[in-house]
Structures are given as structure tokens and as C-alpha cells.
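Enquirer: Below, each structure is written out as C-alpha cells.
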Structure 1
Amino acid sequence: DLAGDVSAVLPGGHTVCGQIVLASFSSKPAMDRGFLVTLGRAKIGNPGEGLFGVIRSSSEVAAAIPQPDSSGKITIVVHKTSEVDGDTVTLGDLGDIQADARDRQTLSGLVFCSTPPVGVDMAVTANRVQTIAKRAGIDVQVQIDGGSVVRRKFQAVKQEDIVDAAIEAAQGKIGAAVPLELVGQGQGDFKAPPGKVSLNVRDVSENGAQITVTIDVLVDGKLVNGRSVELEVGASARVRAGQVVKVIMKTAGVTVQVSGKTQTGGMVGQTITVVTDTGGVLSGVVLDSETVEVKI
């Protein structure tokens, strides 16, 4: 009847055996494999209460069930690349939504996925976009190019800035402004989240003419990651083991220069061992790429 009572017709008359309960949804349900699907939680009520209305004939009820919108008027044009700095990616982040104000607002807030980590690209597919929209009761057409991705927004910390910080720290450890060069090609620019970037030197270690500097990358004071920078002393400021060098010997105001060969390698300011032409084994300080000074 109009109040929603369900009655059974028996020989002795009508008997009420139940009642229809109505559910009201804030967004339009969608038909999915024979089921009405929606993301919102329903408000439950009885026929005739508030805005729930009354029960009509079965043909009227069937006509009132929302059917999928196949007009094609609602379209999402997905960007080739979408960058997000929040923790979740919504359909509104992925592209331009062509719909009326109500549907556009609903679609814009639907979550597509969690934002991937910095440096990771997540693929965007038309099927996933349509499925998420359909769960909210909206059928959409999706215009998308192959290879569309969503990524976390980042800023590039230039490799040259990291290397410059490493060189400054290494020269401070050596105690001299010796020329230093990056070993190899390096790791390229560092991708960091948006914010104020600072580079902190964690450690400087020496191994002959090679120096390893460990640098922490911080954003807004928080550690993001670390990077090791391999440096070597430039050729103009080092000698190698087995190299022929000039040996300058100084004693009591007298300077004597002889030829010798290094037993160990080193850079400017370091002490190495040389063997003179006369067979003497001496310790001296590297002055440049060709000269060792020995004080007797």
C-alpha cells in the first residue's frame, strides 16, 4: 500500500507480513552488472516520511530507477602528465572534467590512488577512471593518450650543487684548496619533494688521492635521502707511486735538488716516501705534481 506495508492475500483476508524500507543516496547510483552501486552511505526511512514519498505501482518504480547515462556529455580529458603534492590523487588532479557543476564537483573529489613516491610514475588508464566514476553513479567518457602518468611533484637538486658542497667539505678536511674532480659521471640531479632544500655534510673520508664525501639532502629540515660523492685530486696536485719526481732537500739553509722516484702516491700537502738516485729512502711532502720537499 502507500505506507509501504507488504500484505499477503489469504482465504481469510489480507495479512501484513512486512514493510518496505527506502534508502536515499546523496549521489546518483549506477548500474553495474545488475547492481546499483554508489560510494555514498544511504539514509534509511519509511514511505511517507519527510522526503521519502510514497510507494507507487511497479511500473512507476522501475521507471524511477536511475539508469546509466549514455549521452556522452560527461567527459574527462586526462593530462599526459599529472603532478600532485598531496597524499592522494583525485580525478580532478588527472585532467579536465567536462560536466555540469554538480557532477564536476563530485568527480573532482573522487580518489584515484595514493600519490606515488618521488621519482615513481604511476600509469593512468581509462578503465580505472571509468570504474571509479561509475561507483559514484556517473558514467563518463575518458579521452586519454597512451602513456599518461601521475607522479608526485618534485624539485630537482642539481648535481653540480651537491658536488660543489662535497668539494668544499673535502678541501676543508685537507686544509688546502687543492683542485678536486668528480669520479665518473655521478648520479645526476636529485629529485626531492617541494620545500626548502639544504645540504649537510655527514662524513669525509680519504683514501690516497681519492676522497668520499657523504651528503644528506634535507627538505624543510627533514632528512630525505643521502648521497655519496666520489672525488679525486686533480692531476696538477698529486703524484703517483713509481713516478719520477724532483726531490728538494733542505737543511741548515742549504737546498739541494736531486732526482728520485716515489714509492707511494699522494696529493699536495701529504707525506710520501721517495727513493733518490743515490739509493736513499726519504720521507717528504708533495709540493705539486712533480716536486717533493724533504727536510733533513
Structure 2
Amino acid sequence: MTLRVAEVGGDVRLVAGCRFGLRHFGVPPGGWCDPDSARLARALLGHATAGPTLELTMASLDVEVREPGAVAFVGGGHEVWVDSQSVPTGSAVAVGSGSRIRVRPARWGLRLAIATDPGLASGPVGSIEPGAEFATEGPSAGRRFAQRVKPWWIGDGVLDLPYLAATPPGFEVEATVGTMISREGVRLSAGSNLPVGERTGLSRPITPGTIQVPDARSLIVIGPDGPTIGGYEPLGFLPAFSRARLSQAPPGTEVVLRPCAHERAAALEEEESRKVLSLIRRLSAKSL
């Protein structure tokens, strides 16, 4: 199966996983902004393990299918058509040679994961241009597709984001997602003044999920391709389940950052992981 890009607009990436062990060289870990949507997209096609997927952030994409196969779409922020048929996100469809896949931005959510069967094996890294091709390899996982799935962490109300305070017990922050959204990070506008520590001029290590306070009315949450060191005062750290929720929040979304004890954060993380893994096993089994 081969996919050829006819048209593209916005941020479309082929993401295969994280890079570890290079932070001391200033290389961020990378990986998916919403890893669970990517895993569920592959599970809809019968793949129980993680693997390369396309990740779109409020982007448009037109793809020509060169060989038959199957494609799954999970996440938010986009509408999908295969030829003239509308395809709901959270589902998988068979595609034939010559089919055209069209993806356009929508209002609900922010990012969309696209998986294929056979799985994606290679493609351009970084910005994707028209004419680029994505190759697939390996055996097909199956021809019967599981039911439609909707990620429960994508919503349209006020977003509750537990975080680990840099200086316990921390404090609650009401904020709004701004327009500066990328794989490097997300800027939030705070509803009230935040305490800003004295600038020392010294940088400190930061990781994806670090919450920085650049000024009294702004927050920056570091993304997977964000810097590895920073000099702004840290408010705290967003656990993985909170980062997944924020990764699907479009501009204008209201969020509440709530300080959370380490024990409570670990319990919430374990509960979320169990739900995702259980759903992946169920979906991948039904797709065979």
C-alpha cells in the first residue's frame, strides 16, 4: 500500500515514537502529542502495538491511494472523506487503489491520528510537501473492523487538568488556550495574575509537560518537540493523562489547572492507562 500526498496545509507529521538518551545534546524526545489516539487508530485495524502514524494538527490533507488497504482515523479537530463518502472519526474503512482521502479541519478537538493496514513504514520527516509518498509494509492484521470509538479525553467543556506543583501545595489556575499551539508547546492566558519568581538568568532542565510562567498572565506547557532547558519559573508538571487532554484543546478552550498530590496523580495515571489498554485489546481482537 502506498499513499501519495496531493495537497497539504498545516502541520502533518509522520510520528513513529520517541527518541531517548539525547536530551543532553539538546534533542527533545519527540513522539505523539496524543499517543493514545494513535494507539487506538492502530487497534481499530487489528494492531495491538504502537507504530508509525500520521498526526495532523488542524491541518488539511489530500492523499491518493496507490494500492488497496485500510485506513483508520481517531482524534478530533478534523472531518474525513474517502472519495465522496463521509467517514466519522474513530472508525476504519477499506480503501481501494485510486481512492482519494480528504481531511479538513473541524471545530471539535484539535489533532487527528491516521493509521494504515498494512502499517506505515517510511515517509518524509518534518514538513510534508505535495508529492511526498508514504510506504507501508508487513502483513495485514485483518479485514473486519471494530466498532467506532470516541476518545473520552476529547471534550468541548471546561478542561480539568490535574498537575504536580513545583512548590507544593501549589494553587489552582483558571486559563484559556491561546492561538500559539505547536509541537513545541501551548501558551495559556491566565485569568488572574500569577506569581512570577525573580529571574536569575540561569536555565534548568525541562521536559514535555513542564508548565512555565513567562509573565504574570501567561503559561507555557512544553510539548514533545519543545526545548530541553528553560529559564522561566516552573509552576509544575502535567502528567501524561493531562497532556493528552490538553493536546486536543483548540484555541479558546477554558482550562482549570488543579494541584494534585503525587500519589493521586499516579493513581489517575494508572486508571487512565488501564482504560486505554483494555480498549486497545478489545478493539484489536474484534478487528481480526
Structure 3
Amino acid sequence: MADMLRPIFLCTKDTLSKYYLLVAYVLIAVSILPRLANLDAPILDLNSFRQTQTAITVSSWLDDDEAGVEVSPFDQLLYYKTPLFGEPFFTQFEFPLYQYLTYLSVKMGVNNVDRAGRLVSIFFYFLSAAVLLWILQRLCSNRWVVIFSVFFYCFSLFSIFWSRTFSIEYCAVFFGLLHFYAFMRLKDSYKALWMTLGILAGTLSFLVKITSAFPFLLAMLFFLLREINFDFRRDLLQPRQLLDKLSINFTLVALAGLLVFVPLVFELLWLSHTDGLKE
């Protein structure tokens, strides 16, 4: 019996460190299980007003389908209804990507709106956890820090609760993380793929929830300052030295600026559109 169990106990710290990526992916996969409990529960728990406000847009699209009202996907996204305060029901806040994916889930066979919304939220949580792992791989050489960071992200009670709510939160978190990750990859190779992905992810991050984009923009700023060897004490007192660093890394700084500027333009266009509907 002891001989049979010996291989288990031979799983040393070095062995676990060697397969840390596998461990991290297993943690992410297993973390889906506690999030699948009671998916049909009414969305009347914490922050119920915001959850039901998000869900009511999906219900309005489904009601239009039942009534035989033909609305193009373009109009559904740009002129979606939030029936809270009376006609014409245009109370747009965020771009309704999460709501539309939930609506498509119902159309494809998920026969409960609450369940569909929770599943879409869990799907974005899963994607966000994978992107976070990729970011940690590039930022941190300590594999144990990577594993414990992923474990905390996946199994904290805060994460478990909010990742299964009917809300846009993890959709916004995913695109914010992907925006940051694309910038990290762009730093290594100036490829159109990473630039395109960064602009797309950044634009959706801004449109889905602009306030959730700020922490990731701050992370991008600190990452950029690290890459150009910015020294807070010396460079702030010697502007010429800072300008030299910026000129040496002009391509990276310019690309970082584009990754923020283009999404910001789309966000301002969206705000102008929604403000016009509310007038």
C-alpha cells in the first residue's frame, strides 16, 4: 500500500512548479462548478435593481419577437429599450453587448432569461480568468504567485457571487484585461494583430462600462512607464531626460496612445448618441 501511494507524495514543490500552468488551468476549469448552482434563481439578490434593469432590455427584445415586431440587430443595439420610466423607453447607459449575447442565448435554446444571463456572465468570467493567467505569466516570474493569484481570483466569495449575476461586470472585466494583454503583446512585437485586438477590446471595454476601464488604463500606464525605465524622482526633476526616454520609445508610446485614443473616440460617439435619445 505504501508503495502505491509513494508517487503521490513524491509530487514535490519543484514538480508542482513545473506544471504550474496545468494547475492554473485546472483551477479555472474547476471554479466553474460552484458558479453553476441554482442558475434559475430569480435575480432578486444583492443589487437586484441593477440586475433587473439589465434583464429588462433582454425581455423587451423577446417581447418584440413574440409580438411579431421586426427590428434589425443594428436597431436593437443602437436603440434598445429600458422600460423603466415610461415611453419612449430610451434610457441608454452602456452599449448592450452583454444584453444582446444573453438575448441570443435565449433564442438559441436557453429557455430561461435569468439562466441565460447568468451563463453569459459565467462565460465572460471564464475568459477573463484565462486572460488574467496570460497576463500574470508575462508579469511575474514567481510561479507560485501566479497560481495563488489565479486561485484567489477564481475562488474568492466576491468573485463567485458577482460572476454569476445578471450584470455586465465580468463582460467589462474581460475586455479590460484583453485590452491590457494586447498592449503587453504589442510591446514585444509591433504586429497588426495585437494592434487590432487592442483597439477592438479597448473599444468594447469603454462601451460596455467605461468606469471599469479605468483600472486597466492605469495598469497600462504603469506598464508603459516601467518599459521606458521611468524614474519618478529623477525624470520629474529633469524633463529633458524624460523627453529623451519618450523619444527613444516613441513607437511604443504612440501605439499606447492609439490604444486609448481610438476607443475613447467611440465612447464619445456613443455618449453623444445616447444623450440625443434622452433629450
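Read-outs: derived from the displayed coordinates by stated rules, not from any lab. As the structure is a prediction and not an experimental result, all values here were calculated from the model.
Enquirer: The value 37, 31, 14 for semi-axes √(5λ) of the Cα gyration tensor in Å was derived from one model only; which of 1, 2, 3 is it?
Expert: Details: 1: 83, 17, 14; 2: 35, 19, 17; 3: 37, 31, 14.
Answer for the origin of the read-out: 3.
Enquirer: From 1, 2, 3, which structure was relative contact order in percent (Cα under 8 Å, 6 or more apart) = 11 calculated on?
Expert: Details: 1: 11; 2: 22; 3: 19.
For relative contact order in percent (Cα under 8 Å, 6 or more apart), the value 11 is produced by structure 1.
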